[in-house]
Structure formats: C-alpha cells, structure tokens
Structure 1
Amino acid sequence: MAALMNKIDFVAFISVSKANGNGDPLNGNRPRTDYNGMGEISDVCIKRKIRNRMQDMGCQVFVQSADRCDDGFKSLSERASAATKGIKDNDTYARTACEKWLDVRAFGQVFAFKSNDKNGVSVGVRGPVSIHQAVSVSPVEIESMQITKSVNGEPGEKKSSDTMGTKHFVRFGLYEVKGSINVQLAEKTGFDQEDAAIIKECLRTLFVNDSSSARPEGSMEVVKLFWWQHNCKDGQFSSAKVHRSVHAVLKDGVSIPECADDYEIIADELPGLIPEIIDGI
C-alpha cells in the first residue's frame, strides 16, 4: 500500500429532485435550509452515506447503522472492546483502531466508553478526511404533501380511523459538497493512497443502495466530482482557493432551475493543478 504523499481536495455536485436529502428532526423532518433559503445536507449525513458505501465495497467500518450491522455487535463499545481487548496504552489503542476500521483512519473517532475498572476508555483520533456540509447553489423550494394510512395496524372488527401525515421534499436543488484530505493527519492514522481511491469511489457512487421513501431511486444523483491531487504535502493552493475555483451558474434564459442541465459547471484554471473530472453514477 502506497503512502499518501500529496494533499487532495475535492468538490462534488449533487442533484436532488422531489426528495428529502436530509430532514431536520427539530423542524418536522422538513429538508434542511438556512435563513437565505439555501438547501443544506449535513456533513454527518454525507459521512453516513460514505460509510455505507465502504461497507458495500467490503471495507471494515466502526460506526455502523443498526440496519447495516455486519459483525453482530449491538453497540460501539462492544465493537471497540472486541478489537482492542487488553490494550491499555492510548497510542496503541488508536493505532489498532485505525488499522482495523477504514472510517476511523479516514474521519477520526472519539472512543469514550465506560469500563468495569475506574479508568474507562478515552481516546481521540483526528482523521485526515474533512467534509463540509453541502449547500445548494440556488435557493430551494420545499413542497409538502398530505398523506394518509387507511389500513388496520392491529386485528379487530372495526376499521381504524385514517392516520394523517405530511411528507416534505425539495422540488429541485443542486448541492455542492466540498472536502479535503490532509497528508500530515493521514500519516498518523495510516490512511494511504488506496484508501483515498476508495473515498473517491464512494463519492462517485454515493447514492447506490441508498433509496428510501424519502429518497426514491433516481431522485438523488452525483452529477460531477472534481478531484485535485496536489504535487506536495501542503498543497499548491489553499483548500479554500481550490474549492472556490469551481462554481455552477444558471444557463442563459433559465431563471428557475428544474434539473442539473439548467446549470453550467465551470472550473477556473489553477496554474499547475488540473482536476480529474468524474461523472457520477
């Protein structure tokens, strides 16, 4: 496995059409928006999808969702204890965790668990892969639909009364996801070039096996992925400058975007740094 020697930056554009990409539990599960009406998808949500894709690709993942558990452990503490049994030194604990789980050496993890002894576990790992929350390029329109359930949930003679509910979704939005991979932190966790390639593939196929009633198959799509690999550890340009070099603008004559084709995605030239441009699946 080749060590990661060069800083990496990436930007992905995601289209959302009549779907709820990330509901806000404190706002009736409506799609997240900011005060300017821009749609948002949290970085936690994006990392969850990346972890799911890691599992699909056969990688070992520490933070598994309950419906995707593949090792029989019902909690993070059980999973951690089984892999680090007998380890007392914090550095050895962190190194063992990084060697075993890809998401730990990528995103980092805080291991803070109770123990039968007085010490317990308190180990922190800083990961090299950082991901911003996704923000839509233009303000999004949230639509709501009233739904009913008119079947009996339990056996009985009388028909139960209809249950009313509301379903919220984004009419259309093009979201921008930004991220970076830091070489110095990658050296500490053992994150290598092969791991970076897995992250790239996870981003390209982010919504494979991710459909649900809130996100029907085909309603969310990775449109374009821009991937910059610098020629040095610290990078030829700052991540902020690299991320700003790509932007999506509405095509002439379009005032209200209805699909990704209504935008033109432009990458400004950065001397000596050429992105790999990848179509999503």
Structure 2
Amino acid sequence: MITQRKQSKIHVLAECAILVALGTVLSLLKLVDLPYGGSVTVASMLPLLIISYRHGMVWGLGCGLVYGAIQQLLGLNTLNYFSTFGSILAVILLDYVVAFAVVGLGGMFRKAVRNESVALAGGALVTGLLRYLCHVISGATVWAGISIPTKAAIGYSLIYNATYMIPETLVLMLVAFYLGQCVDLTQPIPRRIVRTGSAIGSVLRLGALGVLFAGLIFDIAKVFSVLQDPESGEFNITGLTEAGSKFYITLIVVSAVCIVFSLVVTILSRKIECTEKTDA
C-alpha cells in the first residue's frame, strides 16, 4: 500500500519530469542562435525556476543537473572542438552541468520575499548571473584560442556571453514576474490568482514593458551578432560598418515601433484607470 508521503513524492517527481521536459522543448525554440554556442530562448529556464520555488532548492538542483545532462546530449557536437579529456570534462561541467544546476537555486527568495512575482524575478536574475559566470569562466579558459582569442580572453568572454545571457535573463525575469502575477505557485496544485476589480490597466502596462524588453532583446542580439567573425571567432567592431543599410533600418524600425507602441499603451492604461476611479 502506498503511503501518503510516498504518493506525495511520486506527484513531485511526475511534476518535475514534466517541467524538465517542457524546459527542454522551450530550449529548442531559439529566438537567436550564436555561431559559437549560446542562444536566446523562450524562457527555457522558467520550468527549473518553478521547480525550485515550489519544492525547494534541493529538488531544483537535482532537476537542474538532469536538465544540464539533456542539454549536453543535445549539444554533443560542441565537444568536437576539443581533443583532451580535461578540456572535454571542463566544457561538460562549466557549460552544461554546473551552468544549469545553478538555475535550481531560483527559489531562494520564496521565504524571504512575500511577493511571488518579485521573488521569482529576483531568483531569475541571480540564477542568470550565476549561469553567466559559469560560461564566462569556460570561455576564458577552455574556449580560449578556439572561439575566443587567447589574448584578452576574459574580456572577450565577458562580451560574448553577455550577448545572449543578458537578453535570456531579461526574458526569464519578465515571464517569471508575469507568472507570479497570474498563478499562485505556493499551493499544492497551482491556482490562478483572481483579482478584484478591473486589471486592464495593469495588464496593459505589463504588455508595454514586455514590448520594450522584446525590442531591447532584439537590438542586443542583432548588434552583437555582427561583432564576431564567424571564422576566427574574434570580435571586430568593423562588423557594424559592414552590416549595410538594411541592418540599421531594421534596428531603427523595430526600436521605434516598440517605443511608440509602449508609450501609447501606457497612456491608454492611465486613462482607463482614471476613468475607473471617476466612475467609482
């Protein structure tokens, strides 16, 4: 006969398995994919963040290790650049195992911060920084001389890994914050948060912020994608001058549309809130 405690663990295991699988699928949906590794995904680290927040950092770290192992299997081709056992082991640990295991620490603010949205966004920020640090160390040591020049390897590694980790972390923070506004993850079965009164103004402002973030992410990824020579791996500022007019027109148009849209939506949200207060 299965005891209630064992049944509870089975439920947690099943939930974690589903979330790890979801994270793996999201990791394949890449908004930007850089030539020497690293990509901006559709908040692929969010499921690990949810596991850590709901079930604790032990479960989070364990699922992070599993997720990292899966990512390594999906990225086996990266090991072709290395010939020694030490370099292969370093890449596996720094770019996959440890880098994704630290995401399991994302629930660290659950008890310290009462606001779920802030706790999730804060966890996303910290884990994003920790993962970034892992990739920087890997780039400055193992990848030096391959995709990153040996000279000034730390500087190049800081820049290269920032090109995808900054937008990746911003996407994660935004989605995590929004999720905290909509779903109560502290319940045994997550429940939708029902708010009294009209929430149109809040939703519109959140949407405006999301559009601004999306524009920022697009600009960062677009600019840094032309700063690295795909053959030598070296960063070259002349890539901006060789990009052509189409490149800059795209940047200007996307940025302008995002800014104008966000301003219009923000003004509209304030008018709606003022109207609701007047009617009340």
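Rule-based calculations on the coordinates, nothing more; no lab input. This is a predicted model, so every value here is computed, not measured. Cβ atoms are built from the backbone, for glycine too; each structure is taken alone.
In terms of relative contact order in percent (Cα under 8 Å, 6 or more apart), the structure with the greatest value among 1, 2 is 1. One of 1, 2 was used to compute Rg/Rh (Cα atoms, Kirkwood Rh), for residues 192-271 alone, and the result was 1.21. Which label is that? Going label by label, the one that fits is 2. Using helix-only ellipticity at 222 nm (-39500 (n - 2.57) for each DSSP H run of 4 or more, over all residues; to 500) as the calculated read-out, with -22000 as its value, let me know the right label among 1, 2. Traced to structure 2. Taking mean count of other Cβ atoms within 10 Å over residues 40-47 as the measure, the highest value among 1, 2 is held by 2.
Figure out for me which of the structures 1, 2 the number 23.4 belongs to, where mean count of other Cβ atoms within 10 Å over residues 120-127 was derived from the coordinates. Walk me through the numbers before you get to the answer.
Numbers: 1: 16.1; 2: 23.4.
Working through the options, I get structure 2.
Where does the value 1.41 come from, among 1, 2, when Cα Rg over 2.2 N^0.38 Å, for residues 32-103 alone is the thing being computed? Going label by label, the one that fits is 1. Here mean projected area of the Cα convex hull in nm² was derived from just one of the structures 1, 2, and that gives 19.5; the source is 1.
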